[in-house]
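**Q** Next come the structures, one after another.
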Structure I
Amino acid sequence: MTTIYLAEITAATDAAGTTTVLRYSSGTGYSDPSAAGWYEPRIVQPANLVRSMWSSGTTSGAVEVGYGELVLANIDGGLDALAGYGFDGRSFRLLVGDDRAAYNTFTLVLAGTMEQAVFTIGDVTVRVRDKLALLDQRRASPNLYGGTNSLPAGVDGTADDLRGRPKPKTWGRVLNVSPPNVNTSRLIYQVNDGAVQDVPAVYDNGVSLTKGSDYSSQVDMETNAPSASNYRVWPAGGMFRLGSSPAGQVTADVTQGTTTAARTAAQILNAIATGPGGLTGGEVSATDIAVLDTAQSAETGVWVDGDHSAREVMETVAGGVGAWFGFDHAGVLRMGRLAAPSGTPALTLRRFTMAAPADNASADIVDVERIASDDAGRGIPVWRVTVGHSRNWTVQTGGIAGSVTAARRAFVAEQFRTAVASDATVPTKHLLSPTIDRETLLLTQAAADTEAARLLALYSVRRDRLKVRTRLDGALVAAVDLGSVVSLTLNRFGYGSGKLFTVTAIEYDAANNLAELELWG
């Protein structure tokens with residue numbers, strides 16, 4: 001048997017968006033009764049893809065992706081008709097298996113999307129993209145103000161103020177945001193394009209206004225003004241109305257999500273990913289949501305007032321709690337948080353001369369390289385961690401009313417409060433021991449203290465980073481993905497008895513049937 005690759009490309013054939021699936025193989029072609037059709041032998045280069053947690057020295061936010069290209073032979077012109085097809089944003093699948101094996105034994109290497117197909121005289125090159133491209137394209141706040149108010153009626157702004165501006169979005173709990181005034185005649189402000197649980201506080205130049213009873217509908221809100229120096233909330237519409245003209249800047253605290261458990265980073269990431277026009281529930285790992293919720297159950301929140309992609313906002317949320325997110329080889333959105341590797345390894349990496357362990361899968365090492373660490377502290381153990389928390393979304397250093405308390409003045413003047421964890425013994429050994437400063441979306445001192453202590457424990461000790469090359473096969477693809485824990489046994493660097501590592505980057509070199517794993521631990 002010979003290892004071959006199968007490519008399944010969904011393309012639009014006409015202006016109406018009618019789609020078809022194009023099937024190609026490496027080798028001499030492939031067919032099987034359980035497959036959907038004949039796989040034409042045109043693959044010259046299977047698409048390679050690199051996915052990594054590491055981005056500019058961090059392991060939070062979106063997974064970084066290096067794009068690959070699928071090259072198809074077209075010297076005979078047999079694919080020329082595809083030049084008029086639409087490939088961008090459509091589904092792409094790459095599978096690996098044996099040429100004489102049943103289709104259902106093939107392993108999915110990559111489920112992604114595409115940019116376009118480039119045609120030359122001799123070949124067709126399809127640029128493959130990770131599904132993060134879909135989150136890049138989708139807007140976090142897709143709805144715009146139409147400017148259709150006929151004052152004093154309406155909550156859509158006017159042609160002279162809000163028309164064309166994205167409506168604000170709130171996920172979780174946020175402090176001191178500056179909502180747009182959607183009706184200047186009736187002093188109505190919007191904090192979320194959708195329902196909120198509450199607007200527990202509204203401020204005018206820092207002065208806290210008195211909260212009245214909630215409105216039941218838009219009609220109720222537009223008809224009945226609050227008392228002077230009061231405000232009332234329409235929760236279902238994400239709006240509130242003032243009872244008198246403000247003296248200055250209007251800000252508000254907002255709570256979206258029915259319970260504290262609905263306002264964790266994992267739940268907010270899921271809500272953004274599966275929002276209107278987004279992923280289905282089955283495209284997000286429910287297990288990962290539960291695991292991240294357990295690892296970081298603290299309340300958090302994010303405010304969006306402007307044109308931002310879903311990915312940008314998700315990066316803010318994930319980075320705010322030290323989490324990462326990205327799609328796995330099967331096209332499922334995964335999320336997690338880098339931690340010291342522990343537990344039962346998904347795979348044991350070993351020199352081919354060593355006996356394979358009996359308790360878990362194993363793979364032979366083709367090559368191993370110890371590389372400089374690019375994580376926090378640049379590989380040198382850190383001695384102090386500072387964590388920013390309780391973000392103030394509107395910094396106010398002037399114009400605050402004289403009656404505002406000193407505590408409130410201090411809060412609005414700074415964007416973050418801080419928590420600090422340190423170990424003064426680390427510089428005794430490491431004279432250049434650095435510090436870490438992190439800005440988070442955590443909302444309490446206690447949660448920030450816990451996060452600072454966690455980061456210190458993670459980065460105040462030796463951490464190694466390796467590149468390991470091994471054979472690419474279906475078993476490895478199925479067993480290992482970003483965040484997986486593997487064991488490495490090597491007669492170097494103190495790894496003779498085996499050491500656990502977390503997989504932080506994966507590159508599939510399909511053309512050479514090799515996989516390169518970056519390991520951290």
Structure II
Amino acid sequence: MADASFHHGRHAGVLVPLFSIPSRASWGVGEIADLPAFAGWLATAGLDLVQLLPVNEMEEGQNSPYSALSAMAIDPVFIALREVEEFAEAGGEAALDPADRARLEEARRRPTVDFRTVRALKRVGFHLAFHVFRERHAAGTARAAEFQAFAERERWWLDDYALFRALHDEHHGGYWRDWEPELRDRDPHALDRAHVRLADTILYYQYLQWLADTQWRRARRECGGVGIFGDFPFMVSGHSADVWSRHHQFRTDASVGVPPDASSETGQDWGLPVYRWDVMWHDDFDWLRQRARRSTDLYDGFRVDHLVGFYRTYVRERNGHRYFTPADEPSQTAQGEHILALLRERGARIIAEDLGIVPDFVRESLARVGVPGLKVLRWEREWHTRNQPFKRLEDYPAESVAISGTHDTDTLAEWWDGAGRRERTLCAEIPGLREAGCDPDAPYDDRLRDALLRILFRAGSNIVILPFQDLFGWRDRVNLPGVVNDENWTWRLPWPIENLFVLSEARERAAFLRDLVDKGGRHG
């Protein structure tokens with residue numbers, strides 16, 4: 001685990017999805033076992049944290065990590081089969097048939113992540129490994145004892161998850177609301193029968209989570225002084241283990257989203273279920289507390305997605321009615337601060353995604369309770385003054401996170417080249433850019449890239465987190481909001497992570513960043 005305490009000092013890191021950082025040995029997608037090598041490059045650059053997107057299990061056919069089958073389970077797609085003892089015992093990659101080996105090599109060569117192919121191939125490898133485990137390690141071996149210890153330790157979420165996944169398979173992926181009434185409504189006798197009928201499948205899904213947990217804990221140890229930050233999604237899919245097992249706490253006949261704003265006349269409908277806040281108050285938000293426990297177990301800190309939604313959720317009824325819940329500001333403040341307190345009660349370092357339409361009272365609340373929000377350079381302007389100049393980055397509050405963009409925004413290069421001349425002229429007046437000779441009429445180039453990085457590392461914010469693409473000036477996006485296809489959420493580095501240590505471009509970036517860390521006093 002990381003040595004640094006992220007509650008104190010000045011820190012710098014990168015934002016990157018785990019799926020985007022594959023090694024040569026991984027199966028066409030970044031894997032848990034790739035984290036230590038990536039962290040090694042970050043350490044050479046003086047950076048001490050990596051902010052990941054959610055690693056929760058996605059449904060088959062889904063690429064977005066924000067609509068998950070489980071708020072607790074790690075997606076098996078991130079398991080490195082090369083580190084699974086039973087897969088090696090089964091023969092390793094040589095045990096795959098020739099057609100699958102050819103598909104695997106193609107997945108490794110692709111410039112983006114082919115989730116459908118990777119999932120299908122890993123499913124073959126998982127079943128080979130599970131067969132060995134079941135036959136050789138069912139009981140009486142050290143491996144069996146380790147598995148049993150994990151299953152007992154994590155049963156508070158693992159039991160419902162594994163049963164849900166087994167039932168999900170039995171119903172060919174059908175929504176739980178369409179299951180037989182006794183399973184849909186969790187009749188105890190029906191669940192007992194399902195446990196007997198699906199015992200082997202339940203064991204299989206528990207086994208996969210054990211593999212993921214074992215690799216995750218090893219990777220965190222091997223990351224040394226580089227901390228792993230996670231992401232705490234606002235909600236999971238309606239078809240999830242969590243909503244099925246606690247469906248009295250959610251509304252699935254309405255959905256959450258965001259209200260209309262300057263970028264959307266109709267707002268956004270995320271198609272995710274709505275919290276029954278009145279019900280959740282009765283058990284003191286036990287599910288959110290469990291999620292916080294799980295996140296604290298996995299990460300050195302985590303980002304709270306859509307922070308404003310925990311204060312007030314924008315509900316979209318099917319009849320067209322739109323409203324916030326809770327309805328009044330005092331109730332919203334009380335609820336938001338109560339939830340933030342329970343997210344931190346196990347000592348987690350949290351940061352808040354407070355972008356979009358966020359009322360002043362929420363930002364005042366964050367400052368009062370000491371939770372840092374995000375300062376996106378391109379949006380940090382003096383909006384209430386005459387010319388709306390950009391803010392001085394040195395004036396960002398210490399309890400904030402300076403960033404150049406998010407997984408949902410275009411890159412710095414795209415933003416600059418797409419911005420109007422007035423916006424670029426005002427940006428060029430930021431101290432540090434003006435002295436660097438920033439030309440508002442010139443396209444984005446390496447000199448402007450480095451000048452922007454310099455001022456970000458000098459920001460008053462105690463934490464700086466930059467999308468990995470912006471370190472290099474790349475234009476590749478992780479996500480284009482509102483787009484659902486096989487290409488979105490599939491970006492990965494242009495080369496395997498081993499090349500970070502040998503390519504001149506990557507070595508130059510590491511040296512440049514280390515100098516910025518030194519000059520910005522960002523050593524934790």
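We did not get these values from a lab; they are worked out from the coordinates using the rules stated. This is a predicted model, so every value here is computed, not measured. Cβ atoms are built from the backbone, for glycine too; each structure is taken alone.
**Q** With mean count of other Cβ atoms within 10 Å over residues 141-148 as the yardstick, tell me which of I, II scores highest.
**A** The maximum falls on structure I.
**Q** Can I ask one more? Have a look at I, II and say which one yields 14 for relative contact order in percent (Cα under 8 Å, 6 or more apart), as calculated.
**A** I
**Q** Match the computed value -12500 of helix-only ellipticity at 222 nm (-39500 (n - 2.57) for each DSSP H run of 4 or more, over all residues; to 500) to one of the structures I, II, and report its label.
**A** II
**Q** Quick check on the output: 1.9 is distance in nm of label points 7 Å out along Cα→Cβ at positions 93 and 501, derived from one of I, II. Which one produced it?
**A** This figure was derived from II.
**Q** Which of I, II yields -0.53, -0.67, -0.84 for log10 I(q)/I(0) by the Debye sum over Cα atoms at q = 0.08, 0.09, 0.10 Å⁻¹, as computed?
**A** Corresponding structure: II.
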